[in-house]
Structure 1
Amino acid sequence: MQEGLRIAREMGWRAGEANALWVMALCLSASGDFGRGLASATSALAVAKDIEHRQWMAASYCTLGELAYELYALALGREHLEHGLKLAHAINSTHWIRENTAVLAATCIAQGNLSAAEAVLDAGAPVDIAMETVGQRLSWVTRGDLALAQGKPDVALDIARRLSGNSSPDGQYGMPMVALLQGKALTALGRFDEAEVWLSDATLHVRAQGARTALRRVLTHQTALYQQMGRADDAARAANEARELAYQMAETIPDAVLRAVFLRQCLASLPPEPKRSAEIARAASLMLTAREREVATLVAQGKSNRAIADELVISERTTESHVTNILGKLGFNSRAQIAAWAVDIGLTQPGASQTLLSAPSHRARRPATRRSR
């Protein structure tokens, strides 16, 4: 898409530029690169508005809504999607009506507003539509998720089976989202062995596609399934991978609030990390020096090492050393983990640093092996 974008810009083809930008945003979102995805989708909308291209405006709003859904910024996502749906109706674009409808209804489900989700689906993707186009299939998957939220797993399973074409995970339409829906429905019905087959199939598909965003969601559902099956080791393995993906994707989110919300929601759906209870996390903070706590707070605000150095009037190399020390003392391996920890223990709250600074300065011995930044 980068090459297509370059060519469109060289030609001065603004519609092609907008198209390339929102498609690129979707690809970036699927790979978990949310920061660049948001920037690309925002640029797409700006270009589309500038040339008054209502179809690409509807597409850009839908893309921004989908990104917001993945980031758990649900109110913002709903606003984008309602704009996109209104535009899609204005230009009578069946495709963008279906796409905006599917993501808007999914957003309503995530907000717990099931009646609104059902109303959106009934208006934009009624139950008599086919299961052929991308927009139609997305709408049906969302209707399946709605049935699960309503406590109707048998209805969700019927939808998944009709979408997949047969009862095999290798069927004609063995798309990851359909396999995931079938796995979730079977899990809800207590048919765990069958659910494992479908969730494993979904995992294989999204791994092959490099779709890290979908992979994190599938792994989260696999974790819950393995817990119900009493397979603690498998549950821990899936949870650890899902957790690490969440940390990696959080690194791409430039906005500190969005990043904190995303991490909190991702981690809330997984078992707590071993030895990471609130008490232990707060005790771990006592291993840090006052300066290291300052640095951790600024890391949680999304600041780079250079920005931290400027604010604290220290060298960038000294800042790097502080970050390395924080990672080693807390047993972390990424800045996103530092940020999540700082938010969890309230280090980012006004006055929190002073409270911690007044705590007794007990020090624990630094682990022998220091993790890389």
Structure 2
Amino acid sequence: MATPHQVQVGNLLYTVVDDCTSSYRAIVTGAVTDEILGELYAPEFTVDTGRADLPSKTTANGLFAVTGYPDQSFPRHSLQNDTVWLKLKAPGFRELLIKQPIPLGAAFPVPALPASLRRLPVRIQGRIVNDVTRAPISGAVVLSIDNPHPPPPTVHTTTMRTPLYFDHASGTAAQLVTMTVVGGTTLTADVSAGDKVLNLLTRTGLGPNSIVQLTAASQVIVEYGVVDHLGPGAAALPGQVILRNALNHSYVHGLVTTTLKFVTAAPAGGPATLAIDANAGDGVLRATHLLNGATLVVDSGTPTAEYHEVGALSDSDGFYGLDGVGRVPEIFLFASQGALKRNVPWFIEHDHAVNVVDLRLS
């Protein structure tokens, strides 16, 4: 590169470098995998930096390169560390945002941080019938159990009746709890999925961190909300309760099948911890031991504490559903009602939003 020199034009002074050259090259290169299956295949996989000076090239099997002019995009690269944000996207997968470091003085291309795309969860649903009579079975419980064949797993998969409301980090505590009813009331207005506000006939006994239980459709749908604060007005009068979590289901006021109870939770059994992080919308927990019981709590005693019934329950026509199933290639379903039972392994069809798994109990 030639020595810089200055040129004056009128009242302006310019610094000029003759024969300045710059190289267009790969700045960051990497490979992305499928969290469940390992090798990724996604023809529409993209990497977006949010910067016009840093476009990217990708392949269907997860290879990518962020390209550009290093001296222009990172002019102080020889003096300081820098970063670039990478947004990884592919249909059927959750978006992944990575803060990619560009270390001081590092040679280009910089290797990208390891990354796995997480598949969007699916719904498993079906009908439960008597294997002999083919009559529908109501009130059957459908749980996820460990693989019955050795060796025993070190990470256990528990299904929940409603998906998570919040993200939770690996190592977060999860535990079975016993719910005790301490009061109740009725809704004075409908509640839509996604709502955080309940309009109640009375709020006596409620306050921050109180737990409310909403039930619909003969207890097939049971959902819990944790109170953040009460709306204005006396607690004994009709008013609003604002929850910390947005509800997954809708509830119609005035129906006898819609109930709202005030409950307390007491620990039952030893605690587990999440073996991998969990996303809002996940309907399974991957934890240090199985949490099959009635109800569980995740992240108890924190602002993101949430409560869920374990497993699914079949309705009067024998239909059941589990939302948010993912994070594993295979799930082992165990359905039972009284002496009737069935254990069914199922390789999850992650490319289908709904997996139909009918169960015949004997």
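Where a number appears in this text, it was derived from the coordinates with a stated rule and is not lab data. Please read all numbers here as calculations on a predicted model, not as lab measurements. Cβ atoms are built from the backbone, for glycine too; each structure is taken alone.
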Taking mean count of other Cβ atoms within 10 Å over residues 102-109 for each of 1, 2, the highest value is that of structure 1
Output 10 (relative contact order in percent (Cα under 8 Å, 6 or more apart), calculated) maps, among 1, 2, to structure 1
Working back from 0 (helix-only ellipticity at 222 nm (-39500 (n - 2.57) for each DSSP H run of 4 or more, over all residues; to 500), computed), options 1, 2, answer is structure 2
Calculated from one of 1, 2, Cα Rg over 2.2 N^0.38 Å reads 1.32, and the structure in question is 2
Taking mean count of other Cβ atoms within 10 Å over residues 38-45 for each of 1, 2, the highest value is that of structure 1
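Quick check: 0.95 is what I get for FRET efficiency 1/(1 + (r/R0)^6) of positions 78 and 206 (r between Cβ atoms, R0 = 41 Å, to 0.05), calculated from one of 1, 2. Which structure matches? All intermediate terms of the calculation are to be shown ahead of the outcome.
Details: 1: 0.95; 2: 0.10.
Comparing all candidates, it corresponds to 1.
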